[in-house]
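Take a look at the structures below.
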Structure 1
């Protein structure tokens, strides 16, 4: 009987050790996977910001709320480059936007999709506002909800992380820009 009790206690000890080890390992594993996924989403958001900034300069200080328009602009858009040699008139030539802003092999069609989002698209909104001095300005916000790019990870860890973000008054996900206040299209991680 004493041997049976010792075996049961040994099994209980091993199970408890595993539960303790796993309770530490799960959040660490989640944080690593979240950081990896967030870095991919941040890179895509920065690509969108580059395209929107060029669109803004070329289209009368306005952003576009359509990914179709933005992708077409990246694929076919051209940027003016001006130069002047001493004593000569100013000369302008045009270079392809895609070759200027992005590395070789960049696929503009990928701009709309959230990495690790299983085909989900970024949420993009544009808002025109009028300042107190009467000048109009345009605001942009592009969002990737955390539920989308963290899908497939530990559900409990996602809920804990989202709850922490909400307690701190932060958006639970990644975004650039803000529709409430001009912020030069900064990311919420910057």
Structure 2
């Protein structure tokens, strides 16, 4: 049961977003830019970073919904998402993404944990300054999103199919939409 009275029966971050739409708007816009905006990192890889950080923060709703979005971008490869969340170093992903996930994992623990050698390793695998920047910001933003969701004790669906559909919508339609559309999406 949520710690505060949220509008409707919206899962995860949707409940707090509906409760305070004026703060939801910039949070949605940030997610849209970071996860779907122009980038040399494919959206699937950016969603993997979000899902990984969320799994490390033990935020079920965010890791499952963004994992589903990543899987959708990756042709339905749910196993790869699970592999990354379990141990990205042995997952079948590019070395550049592994280096960016290492940075994201350190940001999750605290920004000062990122060392020059972490950045150099990412660069040695072809990461650009923009990709490094975005990996850091995705990790930082998802720490905020995870704490927002779990700090208010929002509820999360347990049905994997609900997340597949949610992930498909997020991947195809994005994160910026009207509150009415958000309510319709969450009620399915």
Structure 3
């Protein structure tokens, strides 16, 4: 399905809608997307574009961070954990709990002050669904609070933003390659995009 993307809102909406489709398919234990998954994507994309729907709050993400066993959001390691700014402070990321995640020293050192998606692309890796969900919510909140959502994407890409809007994923790896969560016990993790 070719999706015309003109504004920042449309760029984020399409990425988030694809995320919701993948999340539901993973929750259903599917190997391929079905009609229902495509309907979820279409409805959410339309709702986000037309502002009749919104992303779920970061509350669920914060609750998960506090209730699931602590592990690196990037690799799942449970040793030598540190706190990482998902959107680096040096790039304008907030020093608030929504932007703070667990990361092992190795991943934190490797990522440094880079955009999470750029870093993962450079590593030929795709973020877990729950990590990408948190990231997209933070990007949406930043763009909303800075009146960027209705800006043409091409104009927004010329701005010095703390993240790269051009690499928000619209095409996801096959379902068999996606993970809801990197922690080994991810089957018990709730989602609710």
Which of 1, 2, 3 yields 3.4 for distance in nm of label points 7 Å out along Cα→Cβ at positions 35 and 67, as computed?
-> 3
Taking 34, 14, 4 as the value of semi-axes √(5λ) of the Cα gyration tensor in Å, for residues 123-170 alone derived from one of the structures shown (1, 2, 3), identify that structure.
-> 1
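0.7 is what came out when distance in nm of label points 7 Å out along Cα→Cβ at positions 51 and 91 was calculated for one structure; which of 1, 2, 3 is it?
Working: 1: 3.3; 2: 0.7; 3: 2.7.
Label of the source structure: 2.
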Using the calculated result -16000 for helix-only ellipticity at 222 nm (-39500 (n - 2.57) for each DSSP H run of 4 or more, over all residues; to 500), pick out the matching structure from 1, 2, 3.
-> 1
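Please state which of the structures 1, 2, 3 yields 16.0, 44 when Rg and Dmax of the Cα atoms in Å is computed from it.
Details: 1: 24.8, 105; 2: 15.8, 49; 3: 16.0, 44.
This value belongs to structure 3.
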Across 1, 2, 3, FRET efficiency 1/(1 + (r/R0)^6) of positions 131 and 155 (r between Cβ atoms, R0 = 35 Å, to 0.05) reaches its greatest value in structure 3
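Where a number appears in this text, it was derived from the coordinates with a stated rule and is not lab data. This is a predicted model, so every value here is computed, not measured. Cβ atoms are built from the backbone, for glycine too; each structure is taken alone.
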